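Listed after this line are the structures, all set down as structure tokens.
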Structure P
């Protein structure tokens, strides 16, 4: 999922640059919360995979999944903090729903792809 996370970061950063150049810096700042999950997955996944880090019996893939969940929590906190700038209650609800939903769905996809080899191995061992 390294390529997908890099693509998400690149596209989102391009959108943010366009928003800043068009004079809508507030909108660009609101998009920051969408960058957290793919950035953390990309950085932690690269570091952990290159160094083959593991804590005790926990494989490195579980560390990546744990960092994804932590990044989701931080991203949701940022979404709620940034939603305070939205004046309209209806727009605030839409912003909260879309950004939080995006982060949750992306995190589920990242975790499922990260943990799939471990689940397959577990099932093979228990057959």
Structure Q
């Protein structure tokens, strides 16, 4: 299977305690933004095993349990309005991929992704 490399960052301090940011992923050419967020969440949950620290408010509110739930509305298939989403290919072209409006868009090779909760966009 062909693998491409992308970098992703979720600008949320609670994740940075357990997941190195930015993350570099080797992915298949059909990988989408939701897959990337899922893998970051998976690392967060695996790396916090055994931690004595309370994780109750890592995602701002008790009922939110993951960054995917905090960033993206699964019912509408859209990111929440206050979430900043950026996915760009590398220079010199630096083309924006429309992942914020169509999560099924494959992540282009060499892209960098930034997700910013509470960006007040």
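No value in this document is a laboratory result; all are computed from the given coordinates. Since we're looking at a predicted model, the values are computed, not measured. Cβ atoms are built from the backbone, for glycine too; each structure is taken alone.
Key figures
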| item | result |
| --- | --- |
| With helix-only ellipticity at 222 nm (-39500 (n - 2.57) for each DSSP H run of 4 or more, over all residues; to 500) derived as -5500, matching label from P, Q | Q |
| Origin of the value 15.5, 51, where Rg and Dmax of the Cα atoms in Å, for residues 13-84 alone was derived from one of P, Q | P |
| Distance in nm of label points 7 Å out along Cα→Cβ at positions 21 and 69 - structure with the largest value, from P, Q | P |
| Which of P, Q yields 1.00 [FRET efficiency 1/(1 + (r/R0)^6) of positions 5 and 61 (r between Cβ atoms, R0 = 35 Å, to 0.05), calculated] | P |
| Among P, Q, which structure scores highest (criterion: distance in nm of label points 7 Å out along Cα→Cβ at positions 29 and 93) | P |
| Structures P, Q, by relative contact order in percent (Cα under 8 Å, 6 or more apart): label with the highest value | Q |
| Among P, Q, which structure scores highest (criterion: Cα Rg over 2.2 N^0.38 Å) | P |
